[in-house]
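Undergrad: Take a look at the structures listed below.
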Structure 1
Amino acid sequence: MKSVWANENLIKVLKDGDVVVMPTDTIYGIVGLAQNEPTVNRIYKIRKRSPTKPCVILIGDIDELQKFSINLSKEQKNTLARTILASGEPVSFVLDCIDEKFTYLHRGTKTLAFRLPAQKDLQRLLKQTGPLLAPSANIEGLPPAQNISEARKYFGDLVDLYMDGGTVSSRKASKVIKLHKDSSVDILRH
């Protein structure tokens, strides 16, 4: 995977606000800059995703949550470190985000889902590009693409770049948990 995530053209395309299909830490995603509203809206349109459903945002560092007006309490940081990041499995965590300027991301739910991938190469990419919106690479309601060929059948030339990371059929979507203000946790998806 290193060659996929360390690709200079990939970094440039993402920084330019374009949309890419690439392997993530779980499955293929259709990704773009989370802080670029036109890019986010384009991903929703390409995926035919329900406009009321937020997507997971990949971050390269926990400190990037501040970019979304999210400041964790010490207890929340401890819970995150102890139960989520230390688990070794891909876990997306949902946090409250009441800042109206992020409505284009939270879609009225006032929550955002984040994942900090364990792969250092992917973390490096994210630190260079900034947080990436990363829903699975499929049209809503259809199975996620397991390879670039399947992704191309879904999206054709609607995507600016395809990054081939082989077949990812053995992987699955991340576990999803809600981290509350009091640092308690609810499991939303196993």
Structure 2
Amino acid sequence: MPFEFERLEIPDITLIKPRRFGDDRGFFMETYKRSDFAAQGIEENFVQGNFSRSKRGVLRGLHYQKAPRPQGKLVGVLRGEVLDVAVDIRRGSPTYGRWVCEKLSDENGHMLYVPPGFAHGFCVLSAEVDFNYMVTAEYAPELDRGIIWNDPTIGVEWPVDEPLLTDKDAQWPLLQEADSNFVYE
């Protein structure tokens, strides 16, 4: 199998380690294979691809899209390195408000699957990063929501004290005040 799937401390979040086939020319790796992902319980259809480029210290997040069009995300780094974070925002979940993180880079090739019901964000650790997202629902601006990056009740240990944020990301509410309709099942 060209992938190793590892469930994280919050088992709904999956770290995916693609196998690289390299030689003196470089390497080749698969980034997605529906049958392998489905065999690991990731059966969603990815319907939109997104790409962002950011510089060191940029923090994007914590974002989610509400139902009826929630987004699951398969994320990875094409160039550079980030600290990638997922926060459980499903009311009633035993891990509600908890977070997990992984370093994703072009060097390690790792990806993260973040299902609906989680807020997602990342902070750029390298001089610049090219970040790739595949999502399970098309972007719907009217359903776009977020949580403030430094919510003390969540307590994400970001690698920066004063990140570079968009005005929108600087004004998201705390988790307890967030407009979220996710319920743990």
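Undergrad: Where is relative contact order in percent (Cα under 8 Å, 6 or more apart) largest, in which of 1, 2?
TA: The maximum falls on structure 1.
Undergrad: For distance in nm of label points 7 Å out along Cα→Cβ at positions 21 and 165, find whichever of 1, 2 sits highest and give me its label.
TA: Going through 1, 2 one by one, distance in nm of label points 7 Å out along Cα→Cβ at positions 21 and 165 peaks for structure 2.
Undergrad: Among the shown structures 1, 2, from which was the value 2.5 of distance in nm of label points 7 Å out along Cα→Cβ at positions 61 and 141 calculated? Kindly include the intermediate steps, with their values, before the conclusion.
TA: On the way: 1: 4.2; 2: 2.5.
For distance in nm of label points 7 Å out along Cα→Cβ at positions 61 and 141, the value 2.5 is produced by structure 2.
Undergrad: With distance in nm of label points 7 Å out along Cα→Cβ at positions 125 and 157 derived from the coordinates and found to be 2.5, which of 1, 2 does the value describe?
TA: Value 2.5 for distance in nm of label points 7 Å out along Cα→Cβ at positions 125 and 157 corresponds to 1 out of 1, 2.
Undergrad: A follow-up question, please. When volume of the Cα convex hull per residue in Å³, for residues 29-108 alone is calculated for each of the structures 1, 2, which structure yields the highest value?
TA: 2
Undergrad: Tell me which structure, out of 1, 2, gives 107 once volume of the Cα convex hull per residue in Å³ is calculated.
TA: This figure was derived from 1.
Undergrad: Something else: From 1, 2, which structure was helix-only ellipticity at 222 nm (-39500 (n - 2.57) for each DSSP H run of 4 or more, over all residues; to 500) = -7000 calculated on?
TA: On the way: 1: -7000; 2: -1000.
Computing helix-only ellipticity at 222 nm (-39500 (n - 2.57) for each DSSP H run of 4 or more, over all residues; to 500) on every structure in 1, 2 gives -7000 only for 1.
We did not get these values from a lab; they are worked out from the coordinates using the rules stated. Here the structure is a predicted model, which means the values were calculated and not measured. Cβ atoms are built from the backbone, for glycine too; each structure is taken alone.
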